[in-house]
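Chemist: Listed after this line are the structures, all set down as structure tokens.
Taken together, the values in this text are just the output of simple stated rules run on the coordinates, not laboratory data. Values in this document were obtained by computation on a predicted structure and should not be read as measured data.
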Structure I
Amino acid sequence: MDNSIPLVIGMAWYHSGDYDAILKIMIDSNHFPRSFDEWLVKAEREERRLKKAGYTVLRVFINPKTFPAWCKSRELNNDSRSLIEFANSIAIESKRRSH
């Protein structure tokens, strides 16, 4: 493995105005912070941790109107695991295009 190329990880990110809609579409929304502000504090902390560990973090904004269709086309649930898969697929594609 070439250690000179930073590892890239996609991180699901939300616009503040979309957060309530995200909670409504996610089947595991009970595991999400109740407010956007609470989520943002946790997300920024995790982003700093990942960067400190050597990852390149790509914020992948989730659209609550299109994400369910992406899941359905892959026979996935609207859940946290699918968010991770989606964000990482975007990050990997972005890295592939930049190299």
Structure II
Amino acid sequence: MTAAKSPEACETMIDVRAGVDQVDRELVALLVRRFGYMNAAARIKTDRATVRDEARKAQVLDNVAREAAAVGLAPERLRAVWEELVEQSIAHEATEWDRIRAGR
């Protein structure tokens, strides 16, 4: 598969869609890695009540908003995306926490 054109080099919607599809594949690969860290957290945490950590969630959202602003993206838009990502990560971690301990 050939690499997609940069956004600036796109001349057609076919180019744009190929670029978006490539970025989506890359994002999925990064999410596999991120959820791997959620698996590690589920393995490491000894108390299920610590799966949801509101202070850490706030820190993650603040970090993303700050990074978004630094690169010229709308912080509130990225914060909204990460809100859902963090909630899905928490749900995944809780499921994994339960799965790990089901056999004990």
Structure III
Amino acid sequence: MAINIKLDELYAPSEDVVAREIEGELIIVPLVAGIGDLEDELFTLNETGRAIWKRLDGKTSLRQVIQNLAGEYKSAPGEIGKDVLGLVKELLKRRMLVAVTSA
């Protein structure tokens, strides 16, 4: 299944996961079966992943997330964009992140 990511889309953590920070790592824990993958039910994020995850709030578009991170880390939006899109794709594939539809 191809995952279609749109920069102007809003994404938020799935209601089927909880995230907790433990010893500098963000750990995402599934609350229901079928989230994540069979080999590794827990998913950990490093500092970069945490910075992205915090901004995936269902109110901020991916384009805005990339721009905000590029400004904060004084990096090229293209480089930041690769990291953001890579993580979002992986989290969508694992159903830990969902697209938010406006009402």
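Chemist: Here semi-axes √(5λ) of the Cα gyration tensor in Å has been calculated and equals 22, 17, 12, so which of I, II, III was it run on?
Modeler: Answer by label: III.
Chemist: Thinking of I, II, III, which structure, once helix-only ellipticity at 222 nm (-39500 (n - 2.57) for each DSSP H run of 4 or more, over all residues; to 500) is computed, gives back -26500?
Modeler: II
Chemist: Still on this structure, I have one more. On relative contact order in percent (Cα under 8 Å, 6 or more apart), which of the structures labelled I, II, III is highest?
Modeler: Once relative contact order in percent (Cα under 8 Å, 6 or more apart) is tallied for I, II, III, the winner is I.
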